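Listed after this line are the structures, all set down as structure tokens.
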Structure 1
Amino acid sequence: MSGPAGYMGFSRPDLDRVYSPSSVVPGLPLHLREYTTRSAAARDRHGPLTGLRYGPQPEALLDLFPVEGGASPLQVFVHGGYWQEVSKDQSSFAAPDFVASGVAFAALGYGLAPAYTLDEIVGMVCDAVAWLHARAPRLGIDPRRIHLSGSSAGAQLVAMALVRDTRRRIAGATLLSGIYDLEPLRHTYVNDALGLDAEAALRNSPVYHLPRRLPPVVIARGGGETTEFVRQHDTMTRLLRPRTTVTEIVSPERHHFDLPYDLADPRTALGRAVLAQIHGPDVIEEG
């Protein structure tokens, strides 16, 4: 339990605020609607394989946007929403940019809290990676070139997948505006749905479990982030640097909710970094 001063010197209302990205970015419902609209347009344009089942849970589904030719790299996007909202149906907006660059794209769905614990959600993401790796050739994917990206809560899930990737199925990762130490969240409104105790928060905080070596990581945040999201980003970046090649991006003109639109856009620093991680730095040109 936090004391009278709250946690980390914050009062409870202030801690809630600094762990609420919408406190510095108005219009959250508009951004969620835009995810939905852009993702629907991507599906209409490209006709993906929808509802591929990777696990036994009803929500263990993904949508796959393949590219012609086979044996392509794959980018798997893991959505945010504080592990309790958003879905794969709102997570395909980056697919057209990836497909245009010759990269297959998967929008990953997973079960949400409070119906699922965070341990179960992390397990689902890891199951999806294993499923895609095992079936990569028949899906037209190169199993050696599976990359993950995640935004906000999705960044935590991708980081935990990296921690557990003992079989080296993941070729690279992109972490956007993430939360990597979950203990502060136990003292906020977010935990009303998650129900984390101290042990579960520690178990699912990737900053405490990073292996000595990792695949290359792009880590990014927008300029419009709260102080705690900036601190979490800085801490994770510092811990990653001795373990792998790290490309850090801070996009001043972007914020927590629109940064993912840049994922494969070669006109942006983030898009160029992500595509360079997949294709190599010498084949990416600014659009």
Structure 2
Amino acid sequence: MTQISTPVRTAVARRPRRSLLGRIAFAVILVIALAPAAFVFFWMLTSSFKQQVDIYTIPPKWFDFTPTLDNYRAAFSRTPFGQYMMNSLIVAACSSVLGLVIGLPAAYSIARYRQHRLSLSLLTARLLPGVAYLVPFFVAFTALRMVGTYPALILAHVIITFPLTVFIMVNFFAGLPEEIFNAAEVDGCGKLQTFWRIALPLTRPGMLTSGILAFIFSWNDFKMALILSDADSRTLPVAVFSFVHEASLDWGPMMAYASIIMLPVLILTLFAQRHIVTGMTMGSVK
């Protein structure tokens, strides 16, 4: 029987130890990175079940308080929650679809035909803060008498969904083998047919990922909806602002409203996390 030398045995014995240390280090880094977000979510959720006096207590009461649903009752009774929910759904869904409609051809053009100027323009527009678009949008939509309408909110949110769709889908289109497009050209497919019949079906995971992330970003937007909406078209993030008064803050109903707003996004993320992870990783591998 062939004997294994001492250096080889030592190297083999060290591999599991290094692997275990690497996993522990990764877990520690992950916990440190997620701790602030988890703490804020825990504070918001527990505060939504507290009385106003318990919220202001110092030191805070983390578990030793009597839960109440008064904050959720106030959240539903003081505002037309159903209308605001419908407004958020319509704006987020339509802006996500519109972002896909105009973002997919742009991403395909950048990846397939090396449109570097278009990519640079989109990157520059994406790096600008959202506040930079508010004044031009407000002036334009006021002149067109569109402030407070769904089209104004949807078009404003496309500023968020369109660049997001492009920069996710560019990797997917760039990862498609060149031989597929050559074969399509030999079969007589034009550029539009190649895009519609070949590229889009092969990048469905990326389309799903882009649509979900665009919906989440649009759902959570506050600045655009605050300026461009009115009492009838107000979305849920803006509705939270109604609990801010001149001399006080209704922290309990505000926390309850924020918890309700996060619930659809949380459920969507949990159900679609496999598709999101698959979509975010497939675009980087040819």
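Points to keep in mind about this one:
- Structure with the greatest value (metric relative contact order in percent (Cα under 8 Å, 6 or more apart), set 1, 2): 2
- Comparison of 1, 2 by mean count of other Cβ atoms within 10 Å over residues 32-39 - largest value held by: 1
- Among 1, 2, structure where helix-only ellipticity at 222 nm (-39500 (n - 2.57) for each DSSP H run of 4 or more, over all residues; to 500) as derived comes to -24000: 2
- Which entry (1, 2) yields the derived value 0.75 for FRET efficiency 1/(1 + (r/R0)^6) of positions 80 and 128 (r between Cβ atoms, R0 = 41 Å, to 0.05): 2
- Among candidates 1, 2, the computation of semi-axes √(5λ) of the Cα gyration tensor in Å that gave 41, 35, 15 used structure 2.
- Highest-scoring label, criterion being mean count of other Cβ atoms within 10 Å over residues 24-31, among 1, 2: 1
No lab work stands behind these numbers, since they all come straight from the coordinates. Note that the coordinates shown come from a computational prediction; the quantities given were computed from them, not determined experimentally. Cβ atoms are built from the backbone, for glycine too; each structure is taken alone.
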